[in-house]
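Just below sit the structures, each encoded as structure tokens.
Please treat every number below as a calculation from the coordinates, not as lab data. As the structure is a prediction and not an experimental result, all values here were calculated from the model. Cβ atoms are built from the backbone, for glycine too; each structure is taken alone.
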Structure P
Amino acid sequence: MRNFVSGRMSLIPPSGIRKFFDIIATMKDVISLGVGEPDFVTPDNIRQAAIDSIASGMTRYTSNSGIMELREELAAHLNRLYHVKYDPAHEILITVGASEALESVCLATLETGDEVLIPEPSFVAYAPAVIFAGATPVYIPTTVAEQFQPTVAALEAAITPRTKAIMLGYPNNPTGAVLTRERMVEIAALVEKYDLLVYSDEIYDRLVYGVEHVCFASLPGMRDRAVTLGGFSKAYAMTGWRIGYICANPDIMEASTRIHQYAIMSAPTAGQVAAITALKHGEESVQTMVAEYNRRRLFIVKAFNEIGLPCFEPKGAFYAFPSIAPLLATGLTEDEVCEKLLLEEKVAVVPGSSFGSSGAGHIRACYAASLPKIEEAMIRIERFVHKYAGVQLVASH
């Protein structure tokens, strides 16, 4: 019998994260710093809005583009925060999470043979979305010395006649890096020079600490060259609701809506109603959660540095990305470090190389767990580090 699996699937390796989650499923008492999901429950008023909508019989499809009130509230929200204006009727599409938004817009805008520049480390779904659309991902390395921001020189060196777009995911998963306004302006000039499109994944836009988040579309001349991708999962603790969005010029939006229409029809109705309440009445909850994430952020970064795993200070999202060089110096591989840490100390983290070759030599630790769990996890990690790398740490001092 012939092989019925598409050849393009050979271009997409299994997730480097999955095997660790499979191990976790067989264990008890694991402290997981692996999954990028808030430990908070969706705020009461947001949940209640969805419950009320179901009780009142709001169980039918919505418009393909989403409930108009939600699109109107989202347009007002983005204008209020970032001074970028979108027409709710023609420039906003409500999707099944930001992941569907990414898939839809890539399918709608990319041709076979196009190239998309992807700074890495990056979210694991970016390259597959590009490949599913028949295009080619081109990886742009970033370094801790540059605060994990892509340099214009590195981006420009990778541009060819086939380059169509740049994928920007900031605040960044897995590093927690935030692009500065100055760097974004430099990238915008490059986009203009080479007539490119930008996919700007801003799912973590509200989770920044002491710095400004700049919506790429708000930069001069970038509104119609940028596709803004976002959602409600992270800021409002609504991961299971699967509500995201695309904001773009009418041509891109019309094409994206056709993809969405045939693949999805419409995002879940109750989730859309919940998202309306999130935008109208969720700000206090957002600020409370951000303040708590910041407490955890400060603790975990300090703890990693104190136990001898140098850690870049993340300014956004909810991830720390420490170097594990002292452990690798013992001869352990990155996967072995993560697997032994899980099996011996019951702490789950993710290998940095799961997010691209620029992530090699690091681990991703998500601080969306409660502070007591993070504190206990760091005690266990310190014990692990001294067990395997104690000699190296002493020698380095």
Structure Q
Amino acid sequence: MLELQREREFTDKSAGRHSRVAGVRTVAMVGTYPPTACGLATFTQNLSNAIALSDSDWRVVVVRVLDAPETETHGEVFAHWVARDPSSMRRAVAAVSSADVVVLQHEYGLFGGRDGREVLDFVDALTSPLIVVLHSVLSRPSHHQRTILEHLLRVASSVVVQSEHARRRLLSIYGASPTQVAVIAHGASANLSGERPVVDHPRILTWGLLGPGKGIEHAIEALARLSGRVPAPTYVVAGATHPKVRAAEGERYRHTLQCQCAQLGVASRVIFDDGYRDWDSLRALVRSADVVLLPYDSTEQESSGVLVEALASGKPVVATRFPHAVELLSGGAGIIVDQGDVAAMSAALERILYEPAVAAAMGECARREATALLWPNIGGAYRALFSRVVADRHRG
């Protein structure tokens, strides 16, 4: 009932007068949203907050994408869109029918149906201008994945990607129009001040939802190669197992990693921190690290919230060769290694942890790189895009 009440409230206000009061306009944000535990949900919330600043002329309402019905506690959430539930999709479309702009966060696994096919029914029913934020631009999509993305390109007023590499890929592989594609970086929160826990040994940190493909097994092997250093480093792996991974196979991946630690003799130096951390606690954990490690297996990743938060914390980074890392670390804020190259990963960690001048120079580069990535700047870029899209719609 609360959800339906909010949908009616938004529809009534925006259709009649609310979005025009004192020049305020409404952007409807569509994506996962806290308390859903995933990086995209955190991104959606952070972006919403950055857009709807106190001096902003944009108001944000949220359509929360879910796998199953939930009770809603966030006042900014006006509708739920539940996978494989057409009635909830129709209610979500109605809830945003009077928005000035609809912003859709897109990942193939986010929506119901094969490759998230249900997203096409949603966008085809919209009457407001649509902006699609692409969190993945695959270099080798299946025919079905390509069909979905090309459909989104046809109906969207603008498409946002988070790196120049993603823009080039979208133009060359999918034939997008250069004027349709905007590059707006993944945002981050400055994390340069505040208490830093005292530790008596070098600390490596990886954080985020845990599951196969994160490359943690390579990181553990790289850590084992540093056992002879004094003091030997510890490795903190922070984050719960991804809900979808846990539903499919429980904690098998984590248990496999723990067995690997025992076999390599580093069980006492690898800390699996799977407890819940609020935002302040997570930021303190990042400040405690000497280096952030992103050992991901994928070569496709076009954006990484962990990477931008590491830079905004002034931390040197060691990352595998995925597009976002190559782009952001080219200025000297970290070291790139090939996927699965344990020797190179270990050598990179050793340089940063045991050569203070190297770590200091990379940390300074990270702080410089992060300036343009801070959420207030990113929110401003999105608001400027919204204004252009609305103006183009009125001229059309």
Structure R
Amino acid sequence: MKTEIVPVGTEILLGNIVDTDSSFLANQLSMLGIDLYFISTVGDNRERLVDTLTRAWERADLIIVTGGLGPTQDDITREAIGQLVGEELRVDEDLWQELQGLFRHHPGKIPQSNMRQTAIIPSAQAIPNRMGTAPGWWVEKDNHIIVALPGPPDEMKLMWQEGVQPKLEQRVTGEVILSRTIKTFRLAEARVEELVTPLLKLSNPTLATYIHPDGVYLRITAKAREREEAQRLISRSEERIRKILSPHIWGVDDDTLDSVVGELLKAKNLSLATMESCSEGLLCSTIAGGRDSRRYFKGGLLACCDEAKIACGVGVSMIEAYGGESTEVSKAMAETARTKLQADIGIGLGGNMNPDANSGDAFTGLSSDRFEQSFTHVLRGNHARMKQRSVCAALFDLRKILLEEV
């Protein structure tokens, strides 16, 4: 089954929002063994949307449209699909009654524009939306399937799981495609590829590398008749990768550096505090945003200048001897954070960043009753990327120490 995803929304083309729907759907389709050939984003223009759907109709068996099911005039997905298949929209009485029920506890009348969301074509089945007012569509015509889903990710994911995936599972009799992502840090992409060159030549499973702010990822993809066989192929490749890259691997799939560190801290019943300068509060925000962070994170200090570092407790002599940004000062910052916030471990993160040259250095200091360590990382990129990279480096360094300290 050949598939094309059509995200609808001018806000996607303008960069106002990121199209996470397509990423989710692509992953779900691969797990069903359904081939995705194209993702064609189009704005809120009916003529261009119909043209895009027409091209998708010519080259795909399954078309999944996301967005454009709202009540406003620029929500044109229903009308475009109707035009594509040559069918007229009519208000469905059952959908209208359901919509009135949703608005029963709201003051005032139902906005007239919401009635558009109850219109449907004869060949469409409505897909219930338990989180919003816009039902989706399942359309079958001339050996094609068109699925229309709302744009909000929470609504789209629930409707996919409850109303679309079960239907597709009944029709798929082909191969299963599974993926596994291995996440590494402190190695350049070229070096990673060089180390795993023999695996890159395999046809099943395949291996691909790509750069992410928190390191280089390796994606293993396997295809087989049965899920167990695909998983066996992935496990075999993962074992070979781990033998080669073990010191640099920090997580898999949905892992994030802050979640991995958080789990280690909870397992060891340790608390953490931070003090940072060059990262401008991003380290504290990243750790505090983690799940259950209150169980292990005491808080953070932000000191963007030497005077602030001194006021927080970093000694004047330290600043004078080593400068405001150095490995020695970062270790002193770590100790200050640990002492001031009464934590088991402190992280100090400083650095010298030159956005004009797109380069810099990050200095990580780590402090506890049992150890004191420092690390230096070379940074590349614009200011935002270097900040993010420095935070990833600090978390990677902390993870390394936590694994070594029993």
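Structure values in brief
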quantity: Volume of the Cα convex hull per residue in Å³ - structure with the largest value, from P, Q, R; calculated: R
quantity: Parent structure of the calculated result 6.2, given that distance in nm of label points 7 Å out along Cα→Cβ at positions 61 and 277 is the read-out and P, Q, R the choices; calculated: R
quantity: Structure with the greatest value (metric relative contact order in percent (Cα under 8 Å, 6 or more apart), set P, Q, R); calculated: P
